[in-house]
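Some structures are shown below for you to check.
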Structure 1
Amino acid sequence: VPAHGDAAAGLPEVRTVVSHEAGLGVAEVASVEGGRTYLLAQDLGESGVDFVARNTALYVLDADDAAPRVLTDAETVDLGGSGITIEDRDAVLVLNGSRGTVQLLRVTSDGAVEALVDDQVEVTGVGVGGGAVVVALTDPRTHGDLALVRGDRPADGGSALVPLTDFSAPLREAGIRPLHELVVEGRDGYPVHGWVVLPEGEGPHPVLLVIHGGPYAAYGVHLFDEAQVYADAGYAVLLCNPRGAAGYGQAHGRVIKERMGTVDMHDVLDFLDGAIAVHDAIDGSRAGIMGGSYGGYLTAWTIAHEHRFQGAIVERGFLDPELFTGTSDIGTFFGEEYTGHDEETRRAQSPQAFAHQVRTPTFVVHSEDDLRCPLSQAERYHLALVRAGVETEMLVFPGEDHELSRSGRPRHRVQRFEAILDWWDRHLPVAGGAR
């Protein structure tokens, strides 16, 4: 909003440097001496809400600039989970999500980009002081540790990280199942990237296809409690990033805009088939499917069109685009930007509209105070399953919201896992009773 200073009162003049017409959604601002300002922002187009798979880029604005200058390529670099850490006036440190990792980048004011950390880790925070750079990170063996970033990478091309802590040693001693990276060629030749977590023993093990939320989010190389719990119970766990996910470029993410439940469904099913083909320890005849939020959407959509699964869990799902608009806290734009502005187009992508085709036993899990995907999404979907004669149960957690599985009350998080494992124990039992 334009404003003017009051010279008589000693107030500085205020000028608008990024207006609404710029079409930028500004996430963070950091200033340095000399009137230079760095911005993290998304280009949301002329509508101001074209957010689907729009990567966050770094911009710089000097005092005499008419408009911000973009420093990173929004097509290939995604700073959406980043903050801005000032290294000096001419360089900042930012975090880039890439193929399940999170890199630490140094970006200069003239647009030079250097990866300081590009290991198989997810950098979650960064601090600068005394000439040193320290990062917080997670990887498949730690929930979170600190490491020093070396100023010069070893000559052998090894890691630039020097570990400073090892907080997760007790976890590893308790038993952590490793991630096995896998790339599967899909039915149309498109590569589907992800990971497999196998339980102990030769198997063959029943398998759970676990679909992430977002959809513009991603599984990564961190220690994931969900996968560990299910693997410990005796299930092989599949985690993949289908088209629509983040970390693989905007084109990868935007391809499902107004086409949800198309190539994204093909990708998760092709990843399942590819994992079964590669890992003899997986019993492809005993498979379950589950997911939360968008993962709940794709689970519900898949079981309406594919009947190979012994059971399904639909959690905090985006299930009815029509009802979502006007009831969700993001309902004014999310549903229509993803599924279209035409009623018939939205209906063609709606799990609610196809619930009558479901045959798979389905467990619907939701939270009472979920404002992102309101409880009505689950209630109407569950009722549709009941009316279709589908074996179904519904569990609602009181006082919880969309973040139940990540930051809900500890007792509810435990009860959620217990309920999920009980469902799978009844519909996809582990041979020999691993539990």
Structure 2
Amino acid sequence: MKKLTLPLVILLILVCVSAVVAQEKVRLTVEMSVYVEAPHKKAFDLLKEAYELQNPNVEIVYYGPAYDEYWDKLAVEIVSGTEADIVQLQDAAARYATYASLREGETGAFVNLDQYIKGTELEDKLIGQKELVFNGHYIGIANYATGMRGVYYRKSLFEEAGIDADTIITNEDFLEVAKSLTKSKDDGTMQYGFGAVISTHDFVYDEMKTFICYPIGATYSPLNKPPYEPDNIIVGNEAWNYAFKWWQDMIFTHKVVAPGSYDKADERDLFWNGVVAMNIDGPWFVGMTKEYNEALLDDLDIIASPDIVYNGEQYPFNKQNYGITHLVSSNSKNPDEAIKFLLWMTTPEAQALVSECGMIPSNTDYSTGADYYETWPLNAKLASLAEERYYEPPILDPEIPELGEINRIMINFAQAAFINQEDVADVLDEAAEEIKALFR
């Protein structure tokens, strides 16, 4: 037998080691609804690059459709057991019960994270973390970014109209300003005071719900609390009728909303192009504006979502955080590696990369620091306005399995009211009957 030379031995060892490394490489899949948006893609790509550099045995793969297509697709995947290792849920805990309950078990479709979070500093440092429970257990981690809604506006259009944005305190003030900003421009095109989503997009209902319904107690049951039974459903009461009629009149009577069928992406384009002067959005919109045209940041400002005047009383906007959170699938073949990645995302190093999305990073150790506020002053202003003006604890969607179907019902009837201009009382009565039927 021929003796193996030292170089050949080394080469064989390297080949064997390479083969072992290749075999042991862990592939983590992450599905999300925000990767199609440029600021979030930038942030998640930076996270992937940094983590894979530190962990060469791990490959991270992102995928997922846009927001309005994501939720039904995710439900189908969970039922069929084909979801990713890591699943992203927006709107914090509002969707947890809906998706976790699609699979049997104490924590349903997702892994119990109590041992990594409960009793640790993360429980207090991560914004919205304490809401991320199902059946009393943590199944999600608030490791990305968060934010609350406000009203963004084009400073140049306000200055041209001689409007002081700080005078907008109530929904009545808001409507009067929107009327003043709605006009025919010199080139013959129309400018509108406000951009509201008018389409099959979820926001046709969701934005008006948080803007005007929840502040005045227009909820599914009183304050969205149990018991969840037909006799306790209050959809269609006086508060609901006021909220739906006010929003419908804004669109069809006062005509301050740009007409046409458009989703949230289209509505943002209308704002950036100067067709609408005001837009309901959150800190993520700052990142989107930066990606769209950084020069527009000089013309972007924000006011607090207005108080709602109802029956002679004034009700403040609810301080509801919209967190982007992550959960580990109970079907994952690599749950330990998935959890390790999600915990790394909470570190200051990772949170600095997260800030590139434009939202407020979830770890307060980073997001309350001077460096962050100097880089993102509009987000600092929104946080300050929320502390001064918004009400907490906010009214939240009920954490019940029927929530997904309730949302579908309300989206359908919001379209009837705000696209087809159907009678508000009739629309809400029908919606109430369909919701009550869920609990019979």
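Values in this text are rule-based calculations from the coordinates and carry no lab data. Keep in mind the model is a prediction, meaning the values are calculated, not measured. Cβ atoms are built from the backbone, for glycine too; each structure is taken alone.
Tell me which structure, out of 1, 2, gives 24.1, 100 once Rg and Dmax of the Cα atoms in Å is calculated.
Values: 1: 23.4, 83; 2: 24.1, 100.
Answer for the origin of the read-out: 2.
With FRET efficiency 1/(1 + (r/R0)^6) of positions 105 and 193 (r between Cβ atoms, R0 = 41 Å, to 0.05) as the yardstick, tell me which of 1, 2 scores highest.
Numbers: 1: 1.00; 2: 0.25.
Once FRET efficiency 1/(1 + (r/R0)^6) of positions 105 and 193 (r between Cβ atoms, R0 = 41 Å, to 0.05) is worked out for each structure, 1 has the highest.
Please state which of the structures 1, 2 yields -13000 when helix-only ellipticity at 222 nm (-39500 (n - 2.57) for each DSSP H run of 4 or more, over all residues; to 500) is computed from it. Please report the intermediate quantities before stating the final value.
Working: 1: -6000; 2: -13000.
Working through the options, I get structure 2.
Between structures 1, 2, where is relative contact order in percent (Cα under 8 Å, 6 or more apart) highest? Let's see the in-between values first.
Numbers: 1: 10; 2: 25.
Evaluating relative contact order in percent (Cα under 8 Å, 6 or more apart) on every structure, the highest lands on 2.
Also, quick follow-up: Taking distance in nm of label points 7 Å out along Cα→Cβ at positions 313 and 417 as the quantity of interest, name the structure among 1, 2 where it is greatest.
Details: 1: 1.1; 2: 2.0.
The structure with the largest value is 2.
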